[in-house]
Structure I
Amino acid sequence: MAKLEIRDLHATVEGAEILKGVNLTIAQGEIHALMGPNGSGKSTLANTLLGHPKYKVTHGEVLVDGKSLLDLSPDKRAKMGLFLAFQYPVSVPGVTMFSFLRAAYNAVHTDEKNQAPTIFEFKETLAERMGLLGIDESFMNRYLNEGFSGGEKKRAEILQLAMLKPKFAILDETDSGLDIDALRVVAEGVGKIANNDLGILVITHYQRILKYIRPTFVHVMYEGRITASGGQDLSLKLEEKGYGWLKEQAGAVA
């Protein structure tokens, strides 16, 4: 069983240190939630893990199966098993969902001999995944995220996740901008593809998505560090008390 290990990770954005020693281990089959106030470093962690060039690692390690990711480009990190669902997915006019998914699927599933899956293999997998998630075939003819509602954008990302079958998925505020019905649809989609081969990190401000995606572990980030960890009762405490008590907790960890 593979593990994603984050060890004493420090990172800067435009010269400002945002991550100040993050430690976190996620195994396949586990669901972790990462909560915290705005500016605590949650999205910085997500982007740093996937290799966004704006985010510079100054210290620490990120390992998958004991192998370091930090010298790898984003596409190679994806091939090693990482996936990021964006908070604000961008629109790509002129590129259909089908074409985008085919290119992404081929890039991740190309074998050691540089052989991509056949179109028949891709279509078979796509039909099976769309059926599982209850997505209509007409979705494939639409341009990527163009004119999509907030819920449709997030469903498109869950479909990408289902197709790429990574070892670890980071869902960066997937609940952002969703009404309660769209939130339930997206959460149910995540539930359908969650299995022992997939480790999930759900990044969120709020407890509401955790009513549907039930994490085994909940972590709280404050000022660039994880300052508290526990079970789902920790998310309920945050819902009740807010984030004001984190300053004292952070002082104890520092």
Structure II
Amino acid sequence: MHHSDSQKLYRLRRYVPDTPLVNLVEQYWLVNWQLKHGQEHVQRNLPDPNFHLTFDSQGVKLIGPVSKVYQYPMAASGFVIGVKFNAGALNVLLDGPSSDYVDKEISVRKYFGSDVTDIFETCAGALTDEEIVSALNKFLIRFVEPVTAKQTQVARLLECIKNSGEIYTVAQLARRANLSVRTLQRLFNQYIGLSPKWLLRKYRLHDALEELETNTLTMIELATQLEYTDQSHLIRDFNDMLGMSPAQYLSDRYAPDKSRS
């Protein structure tokens, strides 16, 4: 959120995994920051529906799909190393459907072993990006499993939601996939954890945030462009997912805070 402003406060890099890992890992992401003395920043994000393995100064975490805006406080200097898994890729390891793990921190040692804390033999913050990516590739290769037909199907459905500008309802998605709405809902419950309706709203809000950053459209024009039935439905989605209205989002962007002092 507020990417154009907040990206000035940290360095974000993304890397693709080695070829044998492409069906397990979507990307590695690395963040470092070095803030001035007394300066603070809270980075807020509207997440994708993926499991993440993260490493920071507090330790290692396995985080399930996140259904709401989450925030990460930054001060002084620090880092986060993240592994973003492909949707549905961890199902073979888990004890239940992905929906069981939404908004939860999961026992990382249970699913990745006790040596997951030893991936980086020295302080990860002191390693180069190349060394970090190499260590992750080496560790995660043991967890690669053949991709099932269901996983492939769900991945294609998710890409359709993300990239198809003319699909706004679950019924439209079901027709595109030649599936019943109920079958679609079961697939998403099992492999993604969040409903197709939630994801359609989420990616439409991504478009809304991009438009708001440019500040070139009125709220009525934005609602029309994104094919909301009216302005009130757009505002409701903002409040449900971001915890604020579009107007509050814009005022928050320009409000002075500790990160811009």
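Values quoted throughout were computed directly from the atomic coordinates according to the rules given, and no laboratory measurement underlies them. Bear in mind the structure is a predicted one, so any value in this text is a computation, not a measurement. Cβ atoms are built from the backbone, for glycine too; each structure is taken alone.
Comparing distance in nm of label points 7 Å out along Cα→Cβ at positions 118 and 230 across structures I, II, which is largest? The partial results should precede the final answer.
On the way: I: 5.5; II: 6.3.
Comparing I, II by distance in nm of label points 7 Å out along Cα→Cβ at positions 118 and 230, the maximum is at II.
One of I, II was used to compute distance in nm of label points 7 Å out along Cα→Cβ at positions 22 and 190, and the result was 2.6. Which label is that?
Details: I: 1.6; II: 2.6.
It was calculated from structure II.
Computing Rg and Dmax of the Cα atoms in Å, for residues 150-221 alone gives 13.7, 41 for which of I, II? Numbers along the way, then the final one.
Values: I: 11.4, 30; II: 13.7, 41.
Only structure II yields this read-out.
For which of I, II does distance in nm of label points 7 Å out along Cα→Cβ at positions 134 and 182, calculated from the coordinates, equal 5.4? Walk me through the numbers before you get to the answer.
Numbers: I: 1.7; II: 5.4.
Value 5.4 for distance in nm of label points 7 Å out along Cα→Cβ at positions 134 and 182 corresponds to II out of I, II.
19 is what came out when relative contact order in percent (Cα under 8 Å, 6 or more apart) was calculated for one structure; which of I, II is it? Walk me through the numbers on the way to the answer.
Values: I: 28; II: 19.
Of the options listed, only II reproduces it.
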